[in-house]
Structure 1
Amino acid sequence: MKPLTEQELHNLAMNIVGRQLQEEGFEFMGVNSKPGKNPQFVCLREKQLHFIVVRSVAFPEDPTKFDASLMERVKGHAGKFEARTYYAGVGLSNARDRRLPVYLNEEYLVEYAGLIEI
């Protein structure tokens, strides 16, 4: 069994958020899958620009908690473009035992409360 790497967990979280954005009619203007580059998604919906920061969060951390200083920096940058800013924290854990890592090709649990506007 191979545990997912940080990048693979991040990509999984981005896929979960990306599907939600698609379903809600967001148009992707830019996508950045590097965890240290923010925002991960720059989207357009109803002529409004949106900056979305995505984080995968390991159990038992709370996926709705975010780094306030990071989000304020992103919001400041977004303000230059009159964009709205969101945080999307995706909790990922092993389905059999939440204390174990998420393994490749094994079931996992998702804890995702949706976009949190900053």
Structure 2
Amino acid sequence: MTNEENFTLHNTRKTDLETASKIELIKNLIFGENIQAYESEFELLKKDIISKKKQLEELIEAVRTDLRMAINDVSTDVNIRITELEDKIEDRFESLEKEQLDAQSLGDLLIELGKKVKNS
């Protein structure tokens, strides 16, 4: 870039800054207090939104913790119930095996009784 191009670019930037500064000055003269009031209100709203966001994030984390605890409780309860059910099923099978064994013994006794009746 030549010195002339550099000088032109610098002057263009300077002119742009001066124009922006003049526009800002005119804007302040026309709207002055209103803009400051709006900026103040926007700043308050921004702080309020940030505060609400933080509260929501804390609430979400609390709910997440509660859900994890509830899931763990349900999981524990389900495991207990499954264990109880397994124990009941095992007891029932043992009971059925005993009943079947008793039926076998009864059958044997009846056969033996039948043989005795036949032989007498």
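No value in this document is a laboratory result; all are computed from the given coordinates. Quantities reported herein were computed from a predicted structural model and do not represent experimental measurements. Cβ atoms are built from the backbone, for glycine too; each structure is taken alone.
Comparing mean count of other Cβ atoms within 10 Å over residues 50-57 across 1, 2, which is largest? Working shown, then result.
Values: 1: 23.8; 2: 10.0.
Largest one: structure 1.
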Which of 1, 2 yields 2.8 [distance in nm of label points 7 Å out along Cα→Cβ at positions 18 and 98, calculated]:
1
If helix-only ellipticity at 222 nm (-39500 (n - 2.57) for each DSSP H run of 4 or more, over all residues; to 500) is computed and equals -8500, the structure in 1, 2
1
Computing Cα extents along the principal axes in Å for each of 1, 2, the value 140, 44, 16 comes from structure 2
Structures 1, 2, by mean count of other Cβ atoms within 10 Å over residues 58-65: label with the highest value:
1
